[in-house]
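Read through the structures below before going on.
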Structure P
Amino acid sequence: MTGKFYYDLAKERSALGLEDSVALIRIEELSPFPYQQVMDIVSQYTEIREFCWMQEEHKNAGAWSHVRDKLRMALQEESHGPTELRYLGRKPSALPATGIGSRYKEQQNALLRMPFEKHL
């Protein structure tokens, strides 16, 4: 993930008491893609078999399409066994936002819970 969304997820992880169960990695520079830094971090997680990319934007509006193949390549290089890369986030949309504040807040809360659902 990138940007301030990391801090929102870190706050949610802390509120749920999952700091020891879920790792969050923030990638700030996407171009050029930091292959070596990502591989260095991935190599530290020898037991992890699933990595997820999260973004606040809709699937077709954020960085997912840019980083997907690059992340897969880095994971193949450094993972210790088969790993899965999944996208977690909003579905594709032609609209940048819902336009309804209450609906946005509901979607944002659901988005912040996504990476932690397996651990609750």
Structure Q
Amino acid sequence: MPRFSCAWVYHPGGASKISLAAGKSLEPFWHLFPFHNEQTQVADLLKSMRIGTLDAADVAAAAAEAAAASASGDPFNQDPPRHPALHIHSRKPCNAEVPADLLTDNYLTPVDLW
């Protein structure tokens, strides 16, 4: 289980629930669990952690892109390009392994191979 340094992360559903949204928009989760919108303490808590506000044009472009992706019926059409050296086992969903010789080049796996 991931450990977080902030005391506020002790979510009633557990840290694993918070990890589901890590680095992503909370909107889809708040639509699934609408009671978050009804509690002012959630908004008050998140207000102190706000980094900035997204440009409305960027939000509209992302929404249009997401709508087009879901309309295509392919849940994997937004996957990033894969490194050409990977040994691909399946493309959708992507299942691949890094060649052993590339893993030994560096102690840490390079991001483009991850």
Comparing Cα Rg over 2.2 N^0.38 Å across P, Q, which is largest?
Q
For distance in nm of label points 7 Å out along Cα→Cβ at positions 42 and 90, which of P, Q scores largest?
Q
Give the label, chosen from P, Q, of the structure having the highest value of distance in nm of label points 7 Å out along Cα→Cβ at positions 18 and 106.
Q
The value 1.4 for distance in nm of label points 7 Å out along Cα→Cβ at positions 50 and 82, derived from one of P, Q, belongs to structure P
One of P, Q was used to compute helix-only ellipticity at 222 nm (-39500 (n - 2.57) for each DSSP H run of 4 or more, over all residues; to 500), and the answer was -10000. Which one was it?
Q
Among P, Q, which structure scores highest (criterion: relative contact order in percent (Cα under 8 Å, 6 or more apart)):
P
Ranking P, Q by distance in nm of label points 7 Å out along Cα→Cβ at positions 26 and 98, the structure that comes out highest:
Q
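We did not get these values from a lab; they are worked out from the coordinates using the rules stated. None of the values given here were measured: they were computed from a predicted structure. Cβ atoms are built from the backbone, for glycine too; each structure is taken alone.
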